[in-house]
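Dropping the structures in below, format is structure tokens.
Rule-based calculations on the coordinates, nothing more; no lab input. Because the structure is a prediction, the values reported are computed rather than measured. Cβ atoms are built from the backbone, for glycine too; each structure is taken alone.
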Structure 1
Amino acid sequence: MTVPISIITATYNSAKTVKDTLHCIQQQDYPAIEHIIVDGQSSDNTLEIVKQFSHVARIISEKDGGIYEAMNKGIAMASGEIIGILNSDDIYTNKFVLSKIASVFEDGKVDGCYADLQYVHCNDLNKVVRTWRSGFCRAGSFHQGWMPPHPTLFLRRRVYTEAGIFNTSLKSAADYELMLRIFVKHSFHMQYLPEFIVKMRTGGLSNASFKHRIRANREDRKAWEINGLRPGALTLYLKPIRKIIQFKLL
């Protein structure tokens, strides 16, 4: 049985990159895709580009409070049994990605899956500058600073129904907090697909300021607290260190 997959793409003045995102979904060999575009009322020609792609099922364009609010709107609109999120400057690595995702969900016990991610040069999608290999999630992984790349995450609709959507009170850690709920608080059955399925554009290695890291650390701590969870003594320090390890330079 072919399980419908909904893909949500949030856009805002994304004219420079969204065509690649749209094209990669249009080229997928999976037959049951619902592509939803949630636009933040772009002032460039993002919507004109989107309307050139007939595979797009739904488009909404209105002001919102940021990318996580846009993603929540898309989740509410989605009709597929499986929901994935692909950002407007990301692409899938090949045309078979969604077919592989669907095969993982053939096991009815699987609530969600995640995979590996490649960071590519902002002007050259074929130039991989670093990689993020997720590895398997084991008991205590999040306490050791582990997390998977959110763009590779696919969830059954029931997961959002039971665990909730993105907490928009968080700015930088809303995806981390959502994954804490899914993996740790509710212990949904998650499956690891050991393949690179997403390419994400980057302008180079992170040069985030010390001030930004402190702010992110505070939000990470809040993500644990609001779920009634307690991180380990070193969890919030290991998280950025593990990212450095996961982002293996090529």
Structure 2
Amino acid sequence: MNPRSMSASFHPKPPRGEDLPCDDGEPMETQRHRDQMNLLVDSLIDAWRDRTDFYAAGNMGLYFSETQARRNDFRAPDVFVVLETDRKERKRWVVWEEDGRTPDVIIEITSESTEAVDRGTKKDVYARVLRVPFYAIYDPFSARLDAFRLAAGRRSYEPLAPDEHGRVFCEPLGLWLGVVRGVRRGVDAPWLRWVDADGRPLPEDWERAAQERELAQRETERAERETERAERETERAQRETERAERAEAELRRLQEELRRRGG
């Protein structure tokens, strides 16, 4: 059994997942909060499009105990990732219907109205109850990023120090989290991005498509340059051939002239 499996602690007949709300009915704080959530979820899903052993979602109901469900003590992480699970469509994450699997990574896109809960109640639940190995809090307007890992042998978090680029390593995913300035949906802002080992942000599908178009364009231009170079080489070779033929013809003419004079 997975060491973080919680199935043994549940009531034999907990509420059915299909009877639980999918979300709390509250919209994301701002459009930037929504865009930031989608950026993290979509870029990871696209980067791992060939994998079927994970699940990533945002602002979705997370149910982990019968008491929590019956009290409607709602938890909806802004971004969460579960490893070693089936990649399929879900309306909510119900731990007792997922073989006890809890998230490996949770990120909250915080704001003034949610920061106290994100740094207090939620952080405590994620560490003490769910034992989520990696937890991060990001403010998309101030660009403040705080990341934590579960302390070894404890149900509490310890802060992760950023590297010289201000990035933190998300060990469960083998990726970095870093703030990258960029334009998204017309908004020039600091965006929290997944970053690979080479320091490149994981692109969303539209970014990847744009990169592929740019690469294809560069390849086309390279091929055109190669074609032009080959044509120039062909023309040069043809000129050399014509020059050699003219020289040979001139040599024959001179030889013929010498024979006439000698004769």
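Results, tabulated for the structure shown:
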item: Among 1, 2, structure where helix-only ellipticity at 222 nm (-39500 (n - 2.57) for each DSSP H run of 4 or more, over all residues; to 500) as derived comes to -11500; result: 2
item: Label whose coordinates, when distance in nm of label points 7 Å out along Cα→Cβ at positions 36 and 108 is calculated, return 2.5 (choices 1, 2); result: 1
item: Label whose coordinates, when P(r) over Cα pairs in 5 Å bins from 0, in percent is calculated, return 1, 6, 13, 18, 20, 19, 14, 7, 2, 0, 0 (choices 1, 2); result: 1
item: Structures 1, 2, by distance in nm of label points 7 Å out along Cα→Cβ at positions 116 and 196: label with the highest value; result: 2
item: Structures 1, 2, by FRET efficiency 1/(1 + (r/R0)^6) of positions 76 and 220 (r between Cβ atoms, R0 = 41 Å, to 0.05): label with the highest value; result: 1
item: Structure (1, 2) behind the derived value 22 of relative contact order in percent (Cα under 8 Å, 6 or more apart); result: 1
item: Origin of the derived value 12.6 (mean count of other Cβ atoms within 10 Å over residues 84-91; candidates 1, 2); result: 2
